[in-house]
Structure 1
Amino acid sequence: MAKQYISTPNAPQAIGTYSQAVKTANTVYLSGQIPLIPETMELIDADIAEQTRQIFRNLSAVAEASGGSLADFAKVHVFLTDLANFPIINQVMEEFFTPPYPARAAVGVAALPKGAEVEVDAIMTLDLDV
């Protein structure tokens, strides 16, 4: 089974040894996104809600480059440096997703790249005819 490596200028470029996403058959593994502005590669200077919106805009761009959308997400992993922000993450996710929601895990971590407060990655499944 061939792998397709996904890259789009509409999302932050990789800041390490990884691809924005990797597609195998109808499954796409989207790398973690922190709240970087694609054009500047700088963290967005905003509250946790707007940081999370930026992350989902970035993930949406990678999903589109992969042939899908946020509606195709099967699993989302959220990493937070402060789990007290979890209710805010839920509120923002309701702006981007409709029921039935993707499966999700939320994990408290000590630190994230570039000092970010939140990071999200995802697994997306596409229709086989895509």
Structure 2
Amino acid sequence: MSTNTRASGLTAQERQRLGRRARQLAGASVAYNIVECIIAVWAGAAASSVALIGFGLDSLVEVSSGLIILWQFSHHLPESRERVAQRLMALSFFALAGYVTFGSVRGLMFGVEPDTSPVGIGLLLP
């Protein structure tokens, strides 16, 4: 094995290339999901739909995941940040679950029914 090969079997150059690709994909995902989040939360609020707002907040979870990946891969040894990254992502999913639970219980207790949302339907089609 050459001196450039790490325990993972990748050369330093391959690790850099893959890290750069991970950052590019995470950045594109963050940009897309920000737009999706704004549209879904707006449409969900207009329709009083916990499910559509939850979908938008799920996009926010994906944004946070992308940002966590960007943070993780900004380090020269991204593996060293793996455990913290996993915990941060888990916290964002727990927060989403809390919102959906609260909104659903509130809807059941007070008989809140969502309106139809053409924007929401269009957003969910792809």
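Computed from the coordinates by the stated procedures, all read-outs in this text should not be read as laboratory data. All values derive from a computational prediction rather than experimental measurement. Cβ atoms are built from the backbone, for glycine too; each structure is taken alone.
Match the computed value 28 of relative contact order in percent (Cα under 8 Å, 6 or more apart) to one of the structures 1, 2, and report its label.
2
1, 2: which one has distance in nm of label points 7 Å out along Cα→Cβ at positions 94 and 110, as calculated, at 2.7? Provide the component values of the computation, followed by the final result.
Numbers: 1: 3.5; 2: 2.7.
Answer by label: 2.
Quick one: helix-only ellipticity at 222 nm (-39500 (n - 2.57) for each DSSP H run of 4 or more, over all residues; to 500) came out at -7000 when computed from one of 1, 2, so which one is it?
Working: 1: -7000; 2: -26500.
This figure was derived from 1.
When distance in nm of label points 7 Å out along Cα→Cβ at positions 14 and 38 is calculated for each of the structures 1, 2, which structure yields the highest value?
2
Quick check on the output: 11.8, 34 is Rg and Dmax of the Cα atoms in Å, for residues 62-101 alone, derived from one of 1, 2. Which one produced it?
1
Comparing structures 1, 2 by distance in nm of label points 7 Å out along Cα→Cβ at positions 46 and 70, which one has the largest value?
Evaluating distance in nm of label points 7 Å out along Cα→Cβ at positions 46 and 70 on every structure, the highest lands on 2.
Can you rank 1, 2 by Kirkwood radius over Cα pairs in Å and just name the one with the largest value?
On the way: 1: 14.8; 2: 16.7.
Once Kirkwood radius over Cα pairs in Å is worked out for each structure, 2 has the highest.
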